[in-house]
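A.B. asks: Below, each structure is written out as structure tokens.
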Structure P
Amino acid sequence: MSLSGIDTAIVAAYFLLLLVVAFRAKRQPLATDVDFLLAGRRLTGPAFVATLVSTWYGSILGVGEYSYRFGISNWLVFGVPYYLAAILFALFLAKKARRSLFVSIPDQLRSSYGDTAAGIGSAAVFLITVPAAYVLMLGELFQWFLGGSLVLWMVAGAAFSGIYVLHGGFRNVVRTDIPQFILMYAGFIVLLAVAAGTYGGWSFLRDNLPGEHLSPTGGLGLPAVLVWYFIALQTMIDPTFYQRCYAAKSEAVARGGLLVSVAFWLVFDFLTTFSGLYARAILGGDAEAMLSYPLLAEKLLPAGLLGLFFVSLVSVVLSTVDSYMLLAAQTLGHDVWLRFAPRATSSVRATRWGLVISAAVAIAIGAWKGSAIEIFHDLGSIATPVLLLPMVGALTRRTPFPATRVVISMIGSGSISLAWTFLGSYGSGYPFGIHPIYPGLAVSALVLLPYWSARRE
């Protein structure tokens, strides 16, 4: 695809806008770790919602692929289970996370279970925050619209987001997320409006879609849908949720911001699901599913609006790249490096070095795996069983699990999930056809649940 002159100007204006927002805002001193990593814990409600909504939706090409292939079930797979998990987080964990005054998940683990658990937790957090899948998707978007080398676009995307994160930390993540929040909605509203105006509404979709696309399960069967309700449990240990709750101005902002965010996700899922339905109905069944949104935009949108939609797609992904890159860098700098060399440097300086390392690791993994879905699946399946029960116990129990049991649980669940994932990817398939998150969670539950009420060791 080649963009017109006006489309190219819109894309250039978008990147210039982000730099202006990040570098021309009123300069505030970054005197402490909390200033750089959590914006001084002064995140207001509107900013909380804008940064969380835009950050948590980075897998836009995967959503397009699923809705193109399986229709309205996209809402039941990538929508409802995550709404439920986010609501549970808001009701039971958000206020307690804000009240804790910690900076990171490993800080929380260290306070409850000691250094060993925090060290294992740091490795798990890094796995689910290194933005390999999102850097890969960013590179794919630029390669599709502008041509050139995928790896070079991955490097360019990671470098661009790294520039303003290095400068202002979490404050610049929030500042740039606000216009990207607006743009992500604007692009899909335009695409869906043009599709419906050109081809018609529900009757057109009903007449031009396969029957299973309008089925709640998308023709996959109930078990294939239900598995996502377990996978969505990783929301309970999502570092972006904790980071924003730690950074919130108050406990009320943390809880209320999450609940309002769910409403915005519901609206955006409506836009993306029905855009996917129109893509399948208009393009037919032979289009490349992963690129269904760009292909639909290329067919329907005139110059100017096509550039706006490209910016919308990039906004969804880039707003996730910068946030996860900062979280991965924070894990390397604040949670790992300073524990080995506490007098060597500050958390801010260590995190800035961590940004460089995290970007390089993300690019390397993305180029090696070449599939965002595989990256999400493999890393999330390993890390979620390691962190889920220890973090829930730390926040909800008056007396958290015994520390030694937590370490055993983390090592055991992580090891079996890693082995299960390896066999699935490089062996003869998952043993017994079971998704690796299940044996990992089972091991964690067997080790920890009998000690739910035990006193801390």
Structure Q
Amino acid sequence: MNVGYLLTNSAHKYPERLAVISEEGRWTFEEFDQRTNRLGGAMLKAGLKKGDRVAILFFNSSYFVEVYFAALKVGLIATPVNFRLVGPEIAYVLNDSQPSILFYGSEFETTVLDIREQLDTIRVFVSPYDGGSSSALDYEDFLSRQEYITPVSDICEDDQCQIMYTSGTTGRPKGAILTHGNVIWNLFNTVLGREDKTGERALIAGPLYHTAALNNHFTIQVALGGTSILLRKFEPESFLRTIEKERVTVISGAPALYNLLLQHPNASKYDTSSITKCTAGADKLPMEIKERLLEFFPNIKGIYDVYGCTEASPCITILNAEDSLRKDLSVGKDLPFLEARVVDGDDKLLPPGEVGELICRGPNVMKGYYGNPEATRETIRNGWLYTGDLARMDEEGFFYIVDRKKEMIVSGGENIYPREIEEVLITHPAIADVAVVGIPDPDWGESVKAFVALKEGKMISEQEVFFCVINYFTV
């Protein structure tokens, strides 16, 4: 099986069901399938061969998902580009991944023109650029060059599917090579962990250049015959308006997204009764927000809290809705088709309650970093993916992420985890958001500094922030 087949299969089963809704229009599964077949054929006609990379630089749109599935159906490797990067950073990603073709949105025309002379391997540029472009072929003209084709049949699970770039928080971004098998096994894990079902209507606001939005939120809907409603960018009122208008059943997002929704002054004006599932990821979801979400979305039974990383395609653990209130701040158990554990600095398995690095292995773990064998050896050892996240496990097998290994603060020889302090401060009724970092200290090596964002109309003193933390950890 390969990822492209997921669309072909759903088009056969649900030809008239809506597959994609976006600013550009609405497409049934049959229409979406046929357009991607033609676009894939056009790529081959342009001279691309199996294994070539296809760079994708779009906001969430039908263009993005068409290019993505078209590439996979003919054996090409999709390389989504973070649209939040600036020109030199985009040029780095494109030169590092070495694509043969770049599809990009008209919003990025100036950026592409500025860096075009720096790009080493791209020989074809395609864009739906209104009014014409001096640098690119028109998207619809390019697609119409090719009649309907049959997808390539010799694409297997071991073939490369995606090069997904990490955020680059510890240096320049690295391209994680994900195979078709990695993405499909992640799909199996996620469907079971989130208890997904067929025919959902999912609102997707997270950027599709992330594995969470692409592999979990979108690809799962394609596989299960669901409708994906793509939001170009997240804006709270537009998000709420779309839920009501399209009768959305599934939403996903980071805690910051939910926080912004709940704080919006017009939030109560919209009908959210169609929502039956909320999933959260990218950070811990405080209990206060969970409880407010249960009131705001009256037909959900809890929150699915998802943990993972790009290198795992991305899912490693999921806390299901049933346990979401019982296991505060947990990210759940490891998923069925992988194994996770917590180890110390000598790779020894730690008992429940002790903090160490979370590692995992399974068929969802990446093949390696593109063109970077040294980083691959550092991250994958003896078949285990070292996530760089500090975690602990309780007696029931539920995992708790403590912090990033590199973000741990060492003060006076003691390990301090910023995330633990953030979890305490976010419970204060005056605090809307908080970030804790370590700063140099001449006596202690490092000391703790908290950056606090207050709720509208609220006040809090520096002493109150200090005693909020001290009182919690001394009780």
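Readers should treat all values here as calculations from the given coordinates under stated rules, not as data from a laboratory. Computed from a prediction, not measured in an experiment: that's the story for all the values here. Cβ atoms are built from the backbone, for glycine too; each structure is taken alone.
A.B. asks: Computing distance in nm of label points 7 Å out along Cα→Cβ at positions 341 and 365 gives 2.4 for which of P, Q?
C.D. replies: Working through the options, I get structure P.
A.B. asks: Given a value of 32, 17, 11 for semi-axes √(5λ) of the Cα gyration tensor in Å, for residues 269-396 alone, point me to the structure among P, Q it was derived from.
C.D. replies: Q
A.B. asks: Something else now. If helix-only ellipticity at 222 nm (-39500 (n - 2.57) for each DSSP H run of 4 or more, over all residues; to 500) comes out at -9000 when worked out from the coordinates, which of P, Q was used?
C.D. replies: Of the structures listed, the value fits Q.
A.B. asks: Cα extents along the principal axes in Å, for residues 37-212 alone computed as 48, 44, 31: which structure among P, Q?
C.D. replies: The correct label is Q.
A.B. asks: Looking at structures P, Q, which one was relative contact order in percent (Cα under 8 Å, 6 or more apart) calculated from, given that it came out as 11?
C.D. replies: Computed on structure Q.
A.B. asks: Let me ask another. If we compute distance in nm of label points 7 Å out along Cα→Cβ at positions 93 and 325 for structures P, Q, which one ends up with the highest value?
C.D. replies: Checked P, Q; max of distance in nm of label points 7 Å out along Cα→Cβ at positions 93 and 325 sits with Q.
A.B. asks: When percent of Cα pairs over 32 Å apart is computed for each of P, Q, which one produces 37?
C.D. replies: Answer by label: P.
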